[in-house]
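In structure tokens below, several structures.
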Structure I
Amino acid sequence: MIARMQHPHTPYAARRARVAAQLGEGGIAIVPTAPAQARNRDSEFLYRHDSYFYYLSGFTEPHAWLVLTANGHATLFCQPKDLEREIWDGIRLGPDAAPAALGVDEAYPVAELDTRLPRLLENRRTVWYPFATHHGLAARVEGWLNSVRARARYGALAPEAQRDLCTVLDEMRLIKDAHELDVMRRAARISAGAHVRAMQRSAAMLRAGLDVREYHLDAELLHEFRQHGSQSPAYGSIVAAGANACVLHYRADAAPISDGELVLIDAGCELDGYASDITRTFPANGRFTGPQRALYDLVLASQQAAVDATKPGARFTDPHEATVKVLTQGMLDLGLIDKGQHGTLDDAIAHRAYFAHYMHRTGHWLGMDVHDVGSYVEPGEVGQASERRDPLSGELIQDRPSRILRPGMVLTIEPGLYVRPSEGIPREFWNIGIRIEDDAIVSDRGCELITRDVPVEADAIEALMRG
């Protein structure tokens, strides 16, 4: 069944107006939603709209297209009302109701798209659409343009230029408006509650002497997501017990969760089209061991350094560099990095000695997509490139000035440590994987952590799990 979300026209109409203003004289934009995807012979995956399309329309049904012109005129193509199909698939909005419900100017059945699009393209200068996001879209645009060219004898002119609409929309989506931030805060609260629920279930089951599996905790996450109105997880939840936590993209499976192990959960819900993304690592029984606590406190200290570096005017890379500095010093102190080979902190960082145990970045943009759109390079400084050779891979890398953080940007802050069995590494740290991740809104004075309704301090986690 297709569920429609109720929403005001205002944020979507305002976004369409901003896009229209950037199309240039004679510009026209075409934005399709995502297709439905077959799961097997007779069923489909849970439908999820295209993010660009939803950002401009607020419409969640499949088989829909939005056409926007430079004067702000919005035309929607969507599925028509069909009483027989609606018995099986759910109620459709339909073209007649769409203008009032969505604030668009016109709406037509999607079956008329190929007939009407060439006429809409006639005498336009530039056609915009999202490049490399929809299979076959470029070829379909070419087909419509050919239909326009076929009318040249009647004075029809085809657009001379094609432009990537992603360049406009990505910049817009990078700075969240008040409506988006409100949804993301609500998604964060739901996800935090799910993590709390999973932590408490783990300790309670072990205290009761029950067999605990990763899927038990995954079930708690899903229950809490849906209980509070989330449509789905924002991504495949990671519930990793013991050594599984050293696998970065591990998925919740059937592995047992044993007393004395750590559990890493990386999970967040999607609410009304927006993602949350939280990671917590906790002792399955509610009590950290000494080695676990030593590594946990190190990761937490590195996250705090990153949080302190997340503020307006800073660069996107500043939190990562702050994290690496704290983690690397801690690894030197704990014997995870050989001081004889890398005697100083600066040497260890320059040689990327930390990479064996910390191999990912400290954050990413967050929004409608978990790894949201938006350049990580400051647009006005793209040409200021310098070359360097990676000390581990030998690959030649082009460094460009990192993005300057501004209020309204949303990013994750997620340092980690992953210690696999290896010669020269203290055995008490083997098979420990720790990641701590929070979602941060860049504010006027620093950053707002919207995911701290689930505790992060080791003592607070233990207190929660005792309860």
Structure II
Amino acid sequence: MTCVYAQRRALLAAQLGAGGVAIIPTAPERARNRDTGYLYRHDSYFYYLTGFSEPNACLVLGADGTSVLFCQPKDLEREIWDGIRLGPEAAVAELGVSQAYSCTELDARLPRLLENRERVWFPFATHEGLAARVEAWLGQVKGRVRFGAQCPAEQADLCALLDEMRLVKDAHEIAILRRAAAISARAHMRAMQRSARMLRAGQEVREYHLDAELLHEFRQQGSQYVAYGSIVAAGANACVLHYQADKAPVRAGELVLIDAGCELDGYASDITRTFPADGRFTGPQRTLYDLVLASQKAAVATTRAGARFDDVHDAAVAVLAQGMLDLGLLDRSKYGSAQDVIESRAYFQFYMHRTGHWMGMDVHDCGSYVEPGEPGPDSERRDPLSGELIIHRPSRILRPGMVTTIEPGIYVRPAPGVPEPFHNIGIRIEDDAVVTETGCELITRGVPVEADEIEALMRD
């Protein structure tokens, strides 16, 4: 496994340029209250290059491929309280780095590692206080110029290089993503079935009961964390996009929207399913559900190597816009055709988010949504709703190994002119897609998505 991270370090080193050096710290520990900390989670950039998950660590990488790790020293007393540390002595063999030192030596050794380099790379706007520390280290280098030391004349954002590397996943990463997706799919099915089972038994069901099922399955299958705060939204709560699992009642005859995924070995999953709390869709619920599913199918059919990232969103919106007119959510006499709905963004009343985002180590993973070789802009327009100037740049061309979510939705809040049978219905369907040459692989379809299949699952 060490070779995966060594290969990544070598690839990054080759991009630093002659005389380049990169500084990549991990995430700091965060206090939750008094002397209790939040559950620690490493920095994704750092882990991508090291596979090392301890706090208080930093990697320094030279253009020649030399890698220096700073990590916590062995400390028997602290290890009794916090767990065994790898330590610098074992880090070289275990992680495949060139050298390793105690993190207590970072400030003393960094200036020397920066001496006689031409450019220093580090992640901009990612680690609070890092830029100031770099300036302090460079200040010490400048203090040695009379002894012949040269100070790097340039600073560059390392995210620009790492984001491009992380955007296309290798086989090792995709294998982990598939396992994370499978765990999350089982968790969603477990929550669906518990909802129907408890309601059939006449028991009170709350959102937190279903959240508990998700968490149980995540940990039961070896996941280390949730990939993000789970959304378990019953009834009208589903119209709140980032609603958090709470204590609202789950009632028969209403829908439940669950947006949840686990993190496994540093990689996320992201699934949304909307299902009838008691296992049976009503007529209006089924009508809107089938519309959202049709829009997702159009988006999935568009997702393939060579397509643009925006093509996926446009395909989903085209189906939704026509459906909103057909179902009377939007007045045809007022808004005209589906194309008119799209140009005026009238659909935004019921669908106000994008159809996908990159996914990988972070659930909203890094990577530009603009094609690097086509910076644009190619057009400008005034947003018909906000009046703001929107600069359109050519969106990213999809390539094999990119991973994106596909998640159209519809959220119907009560409003004048909106048919009452659709009030307070919120639906989102989300899957994780690995882009391939001929299409995409939906790695989250271990949980049913067709309405009939969901009802059958919940009858079991």
Structure III
Amino acid sequence: MNTTVPTSVYAQRRARLAAQLGGNGIAIVPTAPERPRNRDSDFLYRHDSYFYYLTGFTEPNAWLVITGDGKSTLFCQPKDLEREIWDGYRLGPEAAVGALAVDGAFPVNELDAQMPRLLENRGTVWFPFAIHQGLEQRVAGWLNQVRARVRYGALCPEQQSDLCALLDEMRLVKDAHEQDVMRRAAAISARAHVRTMQACARMLREGRDVREFHLDAELMHEFRMGGSQYPAYSSIVAAGANACVLHYRADVAPVRAGELVLIDAGCELDGYASDITRTFPADGKFTGPQLALYDIVLASQEAAVAATRPGARFTDPHEAAVKVLAQGMLDVGLLDRAKVGSLEDVIEKRAYFPFYMHRTGHWLGMDVHDCGSYVEPGEVGQVSERKDPLSGEIIKNRPSRVLRPGMVLTIEPGIYVRPGDGVPEAFHNIGIRIEDDAIVTAQGCELITRGVPVRADEIEAVMRA
């Protein structure tokens, strides 16, 4: 349980959700299950984000029920002193009411007995669709028990609705508390990146064998020393050509002087993720070709940052980044003007795609790829069609989300050069990505991850330290 946050924060969120359920609605929110790793060990437990958002409760095997009249009921593990010797402290239902500010609490083994009673005479039952395996079947079983009582005057909910639709909108705009946690997570992650850059250069200067997993260990050390519970995702530590693999994981590959290292890593703090990518020379000094591409990516990120402001569309930063990246590719010869044409032709035909194949950002919050629609809700019906120039697929376009203060997104352009016909050899196997986390503000955006340097000369300076 998160004891650093007032219970009123979670109570207010539950009240906001209850007001959207309708007076006769009911919502069911389970937390994540424990998952076995091997014969007698589970994976490190991590709660369900929706459940945590509404409770601040981190124990497994728990459920939350909210009704349209604003009442909330928790089902959690009962106190069991013998199990607590093995597995740790349990809050228990008796203490949960006061500790979590819920209206009632039951042992979780009473869930199947209580749920039909709670569902009876409700109009709509809300729960997260397609997230918890078997949840739909369990809800159906409870509803069947309600239907068995219709001869006694019981009414069964006639509608089932996806609770994610409501919670995604709530979670998309971060309140002051959430922004504060995310700033602290970003600061820890920034220190971890700086530590890892410096450790890499130092070990190479000392003539030591440096592997990707050594750098991964430096990240993890700083995450935990900073108070982070765990990484927000599996860290990407990619040396040399491995940086051209977008979802590469830290492995045993050697880290060599003269090559670049791409690290995409961030910690999770009190349920909230950070997400930083930096690309740096292993020995602390960029080569000419590396610097040429690095400066293009940095300029594209600066253009994307300038486009991240309230009233802009979510796609605006991406389009700003693509324009700079495409021009840079033409300028350094990654793209042959005689073959691809003008800058406008490159963008229209997506000729840049072999070297930049992902979007420039995503929502960030409790999940590293956080929930929230990328389409503006009031404009969903405005649909146009276009033919993708590369795949030939017909794509439906809808107006992109309008950015508003409190939304948090990543800004992460890149260039990835694999050897190929017509690709200048000087750029072969160079992969570069620069990623920062941005909170949309009233004036523009706040980059909360700049505790780690981003300009090439700043990176070289910190690696000499």
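Every number here is computed from the coordinates shown, using simple stated rules; none is lab data. These numbers come from a predicted model, not from an experiment. Cβ atoms are built from the backbone, for glycine too; each structure is taken alone.
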- Looking at structures I, II, III, which one was mean count of other Cβ atoms within 10 Å over residues 30-37 calculated from, given that it came out as 8.6? II
- Query: Any idea which of I, II, III comes out highest on FRET efficiency 1/(1 + (r/R0)^6) of positions 38 and 102 (r between Cβ atoms, R0 = 25 Å, to 0.05)?
  - Reply: II
